[in-house]
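There are structures below to look over.
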Structure 1
Amino acid sequence: MHKFIEEIKEFETKPFIVNNFFNKEEIELLQKLYYELPIEIDNKRQKIIKKKWPIDFNKELQIKYTQKLKEVIGDYEMDNPDTREGKKSLGLFQESYMPVTLHVDTGFDFEKIIFKQTLLPLSDIGETIIFKNRFYGCSTTFSIDPKELAAKGYNKRSSEHLKLYGNNDFDRDIHTKYLSHEDEKNLKGLEVEMVFNWKLGDLLVFDRTNLHCSSKNINHKKLGFTSSTKKL
């Protein structure tokens, strides 16, 4: 459990969208950058490719991104896993061919005051579901599937969320429209805060304590860039 929970809560807000955070030219530069970077993870089971953006790669575009983000969320420090070479990272590109399941990206260092997470779509197709429910443990993928619970990966695997948020059934209409890839029983007690419909140039900002996942609606694949931050 994070040590500075009260301090973390002081900075929490509802998720929000920044329209036209990046213009068309800047988005094209990011798309080009993705194909230039080496693959960090090619997860065949989850059908997702991940690439990290080293802080010494394309500094001019990094400065644009970090300065614009500061205008949106105020003072922050990046808080992303290092690359395989041990370099600091500005964030993670993810090319997904199936929905990313229910999880939270709170990290593993309980001494930090974790802050905001961002998602910048690099494809027009995609939806991200942000839940009202929050979690103050480590980065965790939440599941009741024995195979998923036994799988190895960056995140901890757990079903402890089912003990935290009550036993109310999840909204069936929302499940049918967005989340039929998730077992309804895995969503008990959860409430949706926002459905973010991907649009090139828009930026989604939400707290790292928010549970979230992809919707089922993917047209072949989607590509996005995510960053995690902490307070100074």
Structure 2
Amino acid sequence: MPFQLFQAIRDLGLPTPRGVLQVGASYGQEMKWFIDNGIEGGVFIEPLAEPFRVLSESCRMRANFVAVNALCGAESGQRVSFHVASNGGMSSSMLKPANHLQQFDFVRFDDPIELVTNRLDHVVEFVHKHGHTGACDGLDLLYMDTQGAELQVLKGAGAVLDRINFVLTEVTRNRMYDGAPVLGELMAYLEPQGFTLNNVNFDQHHHGDALFVRNRALRIQ
């Protein structure tokens, strides 16, 4: 769990997000946290089969919670080598591990698999067209945990990003994966889209979380 996301939103005097679009949802370990903080539905995306199996079981027990087995990227249809981590897949990434190999040398990436990317807006459109309007209509929080691929996810978000008021993303100032964006690169992309960095934290590994809030929600011109 990151810093107190929902408390940070309340501290701004803003209403709790209704729906979450989670990219890199893993086993759904944040699910109870989302529900306890008022999330009413969402779309939860995970590329690996075993975490997705657990995630989909959790979503099936709740109305307007939908799990999707997909890998999100900047474009749809790109074949990539997905680096599967030995820690239950938690550190897996479409990017090649870099500093991660030194800082967490107990995690191995020995068995890459080939996956095909999907744009985030294409995934949401697919879910909406297949009868899950309740899961899609309230999406206003984008929650990303994609081990360095966050900027690629944003570039594939298209019009979906226009509906988002809050972006919670992993961030690093020590490139754990080749090509992973540093905080400044995420700011350079999101600020022209109408977002402002509101919170950021880093741990001793120079890894952390950043919360971006849409200016119109803050009534900033």
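Here, each number is a calculation from the coordinates, and none is a lab measurement. Bear in mind that the values here come from a model prediction, so they are computed numbers and not experimental data. Cβ atoms are built from the backbone, for glycine too; each structure is taken alone.
Before moving on, here are some points about what is shown:
- Once relative contact order in percent (Cα under 8 Å, 6 or more apart) is computed for every structure in 1, 2, the highest value turns out to be that of 1.
- Answer label among 1, 2 for the case where mean count of other Cβ atoms within 10 Å over residues 20-27, calculated from the coordinates, equals 14.6: 1
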